[in-house]
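> The next part holds the structures, each set out as structure tokens.
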Structure I
Amino acid sequence: MKPQNKLTDELINLLQGEKMVSLITIDEKTGQPDLTTISWVLADSTGERVNFAIGHNAASAKNVQNNPNVILGVIGAGSCFSIKGQGTVSEVIEKTMKMRVVNVEIEMVEDIMFYGSKVTVEPEYEKTYNKELADKLDKEVYEVLRKSLEKASSSNS
């Protein structure tokens, strides 16, 4: 697959939440790449943006505010993908958990799997804290992410 400027339909479907995604930002203090893992992720239906939620004090939020270049690493849809874009960080949103939403305007999507191979099993994880709290947080976060995507889509129309 040649690099694209937006997500494929398969990647849009994959990025509808609860996926383990690598996030690379540039550390605001050292200028070095910084890697973390996120899971509250939601792609819009056009494939032009991905939003994700993080804790209000997350280092990655400060990194994106300082340098908007981000890379999302996704394993799924039979391969590994690099999604590069420009991120903007919301103000603090207060729900059960204080959070921020990062809106990534996609610039390039590239299949980065090494030659002659495919992903046969996608990474899985389980939440190890209170199930009721996890369900409540998930519901709130995805509601915030959906509203944020709708707002971003309508402002770009």
Structure II
Amino acid sequence: MKYVDLDGRGGEMRGVIDPGPYLEQLPAFAGRLPAGARALATDPGHYDFSGRRCMKDLRPHQTRRIGEDAIEVRFRHNCWKHDEDLVIRYEGVSRFQADVLDVCDLGELGEVIVDEVLPHADGCSHEIACRPGTLVVVCRDLSAEWVAAECSE
């Protein structure tokens, strides 16, 4: 992570993961993000940790190839917080790195702590910090869609 304070050492939120430094910088580079990445990063609910459409507490679930250079990642809901899953489609993928042995099953990454979308020479990078692993995707652009989910937990 370039801007997100994962250690909670700085700012007003000491001891707590703080996306504040990222959110302060976001207006300076949001215009350089591809359209889909910009929509995800600037969505008002994206960093509202108690909100239903925040990535925090979602769980990376599975990936699937949806084209020659495209990958879809499904993030499963958490019944106490979310009522939808998040599906992100990454187009023009030039890097896909996950801290798991089986990249088709991302469940071992654990719950999302926070993420950061940044401009990149290839389009954008999307780094997702989880408990206990990390997922990094560099791509031309991405699209994010919230889809209905049924709570069975």
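> Name the one structure among I, II that distance in nm of label points 7 Å out along Cα→Cβ at positions 42 and 98 of 2.2 was derived from.
I
> If you don't mind, there's one more thing I want to ask. With helix-only ellipticity at 222 nm (-39500 (n - 2.57) for each DSSP H run of 4 or more, over all residues; to 500) coming out at -8000, pick the structure among I, II it was computed from.
This figure was derived from I.
> Moving on. Rank structures I, II by distance in nm of label points 7 Å out along Cα→Cβ at positions 2 and 26 and report only the one at the top, that is, the highest.
Max of distance in nm of label points 7 Å out along Cα→Cβ at positions 2 and 26: I.
> For structures I, II, calculate volume of the Cα convex hull per residue in Å³ and state which one comes out highest.
I
> Moving on. Quick check for you: by distance in nm of label points 7 Å out along Cα→Cβ at positions 114 and 138, which of I, II is greatest?
Values: I: 3.3; II: 2.3.
For this comparison of distance in nm of label points 7 Å out along Cα→Cβ at positions 114 and 138, the top structure is I.
> To continue, here is another question. With distance in nm of label points 7 Å out along Cα→Cβ at positions 34 and 66 as the yardstick, tell me which of I, II scores highest.
Top value of distance in nm of label points 7 Å out along Cα→Cβ at positions 34 and 66 goes to structure II.
Quick note: the coordinates plus some simple rules give every number you see, no bench work behind them. Computed from a prediction, not measured in an experiment: that's the story for all the values here. Cβ atoms are built from the backbone, for glycine too; each structure is taken alone.
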